[in-house]
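The data blocks that follow each hold one structure.
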Structure P
Amino acid sequence: MRYDNEMKQSQLFTKTRKDAPKDEVSKNAQLLIRAGFIHKEMAGVYSFLPLGLRVLKKIENIIREEMNKIGGQELSLTALQDKQVWEKTGRWDDAVLDVWFKIKLKNETELGLGTTHEEQLTNLMKDYIRSYRDFPIYAYQFQTKFRNEIRAKSGIMRCREFLMKDLYSFSRDEKEHADFYEKTKQAYINIFNKVGLGDTTYLTFASGGSFSPFSHEFQTLTEAGEDSIFIDEKKGIAINREVLTDDVLEELQIKREDLVERKTVEVGNIFSLGTRFSDALELHYIDEKGEKKPVIMGSYGIGPGRVMGTIAETLSDVNGLVWPTTVAPFGIHLISIEDKSGKVKAEADKMYERLTAKGMEVLYDDRDVRAGEKFADSDLIGIPLRIVMSEKTLEKGEVETKDRMTGKIEMIKNERI
């Protein structure tokens, strides 16, 4: 999804605010609300405003590019779920899956709001998978999920309604599955590098694998996290608490005394599902020998909103948000400091037109407010590069630039911009 590369702040309906809602305890949501990126509807439910949606869509596009590179095919499944399909796997029961939102149609038919989509997609694939010639299939979507979380106090890092990228692989055998699993692992590493979380995100061994003792999580260091992992910092290997046993340490050739415990948030996960869902829903194919075989499956998830919240949580500073260039709502925040003559405004208008004509994404603060308010808002919003035009800079034929991440300020000749 592409957006216009320009926006005048005087036309932006959202406004910054000094304080977040009193019932909001998470730093990521406090900053995003104050900066006008999201609006809190209720606990665990947030609307994305124009600036926030731009960030969310940029994260989504980074994920989409990596999924397409490894053969992913994008689709969009329904949120409404058929009870009968889920009963076949045993996961309609609240005792098995306790985060359901269940609803009834006017004719009393019971439905669920999708919490995940293994069942629905496996059932759908029965219409498309018949032969060994139909493989492999890697289907993914960006879709709203609904989870009836007991706790929803981590801002957009844990929501009751949220966007999820979920990819499901359908392979004819274990080797084909394992090859794709490794490709996905690397694609996820690429994603977290691109969104600015690569240095603090660990590939983490966790439980749940079908063909090996492990599944894998991607855990980002943050004191706001709800998870704990144990890291061998020299080897760059992390282990989830649930699989921290002597046998696992021996298999990974790690010593317990070399591990440090850190708080984290899970930003992605990948699972080998084996034939759990294909057996239950009778998704089979005929192999080269004419024999019926179950399909081998995998599941691979990333929450774009959770990634956005994690960036806000971990890369912000005392003054506000600090967006990496790849996901920032705009690349440049152009600020005009008003003067009585109107010359600064006229020159800033020209600069705005010149930058946007070059294809640069610019948020132009053309508001008639004090310079201090503009600077404070700029720091809060967190756009990577700030360009300031004032009477002082005009006299020298320069502009003042500030790198939001490093804080470095430079004077640069107009013609160099």
Structure Q
Amino acid sequence: MADIPVDPQTSSISGGNDPARNQGSLRVPLYETSTFVFESAEAGRRYFEVVYGGASTEPGEEIGYSYSRLDAPNLRVAEERIAAWEECEDALVFNSGTAAMATVFMRVLRPGDTVLHSTPVYGGTASLLRGVMGEFGVTAIPFGPEDTIDDLEAKLDGRSPKLVFVETPANPTNDVFDLEVVVGIARRHGAVSVCDNTFLSPVWQRPARHGIDLVAHSATKYLGGHSDITAGAVAGPRELIEPIRKLRYQIGTTAQPWTAWMLTRSLETLQVRVERQTGNATRLAEFLSAHPKVTRVSHLSLLRPGDRGYEAYRKQAAGPGAMVTFDVAGGEEEVFRFLDSLRVIRHAVSLGGTETIVSLPWYASHANIPAEERLALGIAQSTVRMSVGLEAADDLIADLSQALERA
């Protein structure tokens, strides 16, 4: 199938699986093994020459496998399908989204380097950039959704970044960042650009189309889609992916075969799930925006000409996604009553699963960010982040309605 151009949805069903090499199995088998047998001594020598010795494979050469911490057949299948979705040459799967981000940062950044990053970002990413990488001597400089290239140059104050990181739409505010600005500043300085595409998934946004070098995901979320695995993914050109792959070998951030097998299963239904979730989210956002006990609603379907982020959204995304953020009128007491009154919707962290869940970023995903910064970013104690699932929209609306009445 690699020789025939097909839609990513088609690749999601059969990409990477050759039944002739798997006893005729229609489904991708699970290779639940820690080690693999070499066909010959020469094959073993060649494998480690490539993996550890720095040699490159020849066109069409397959070096096989040796040990599942390094690589495995199930990883290759999931990676081919993710690369197809993101319209990239190659992809890697990791044991979590944080592992994916940490491996990229460790590969690109060195002590004394500067990284530009959008804000807000997921709290775990913020901890990596400001905390872990900061301890290694990396300077992290945040930028907002309205910043232009000139604004970013002013923030850099003569420094040249090695990496420009953007999360768009932003977690949890749904702020839209213009990918052209990110790519523009990165190319001006010869930096690597990275986009976290978790919120919209490749169904609605493909950053590589707009010049982004590396596209990252917490594959636990929409790519996995069933709240039963933790995984991460990075897609991009082979020249950038290969050094990250070799670092993944060395530090052991590789996903397990079972995780990759489950992820492969989930990618088959990515489009139908995300389309249904997005339809539900659009209805819920409309309902919430008219409710007297809701003071603010953020969903990309509500953006109108003249709104901040509207032009970038229309330019780089094909749909609004299924993440809705809103504020319950009042404060901690009211929002706690709202959460405790829900009967269909669950109070839990994470997102992108088949079920609708809500969480409080103030106390959960962004609790490690200073309080004054959270408030400045639009994250309050009463802010609710809702990941909309596949339930009947009318049932979700009814549940929100009765819980808000009790808030």
Worksheet, complete the sentence: Value -11000, calculated as helix-only ellipticity at 222 nm (-39500 (n - 2.57) for each DSSP H run of 4 or more, over all residues; to 500) from one of P, Q, is from structure Q
Worksheet item: From P, Q, which structure was mean count of other Cβ atoms within 10 Å over residues 134-141 = 18.4 calculated on?
Response: P
Worksheet, complete the sentence: Highest-scoring structure on volume of the Cα convex hull per residue in Å³, for residues 142-229 alone (candidates P, Q) is P
Fill in: Origin of the value 23.1, where mean count of other Cβ atoms within 10 Å over residues 94-101 was derived from one of P, Q
Q
Fill in: Read-out mean projected area of the Cα convex hull in nm², computed value 20.5, structure in P, Q
Q
Worksheet item: When distance in nm of label points 7 Å out along Cα→Cβ at positions 246 and 398 is calculated for each of the structures P, Q, which structure yields the highest value?
Response: P
Worksheet, complete the sentence: Re mean count of other Cβ atoms within 10 Å over residues 86-93: value 23.4 computed from one entry in P, Q; matching entry is structure Q
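Every number here is computed from the coordinates shown, using simple stated rules; none is lab data. Given the structure is predicted, the values throughout are model-derived calculations rather than measurements. Cβ atoms are built from the backbone, for glycine too; each structure is taken alone.
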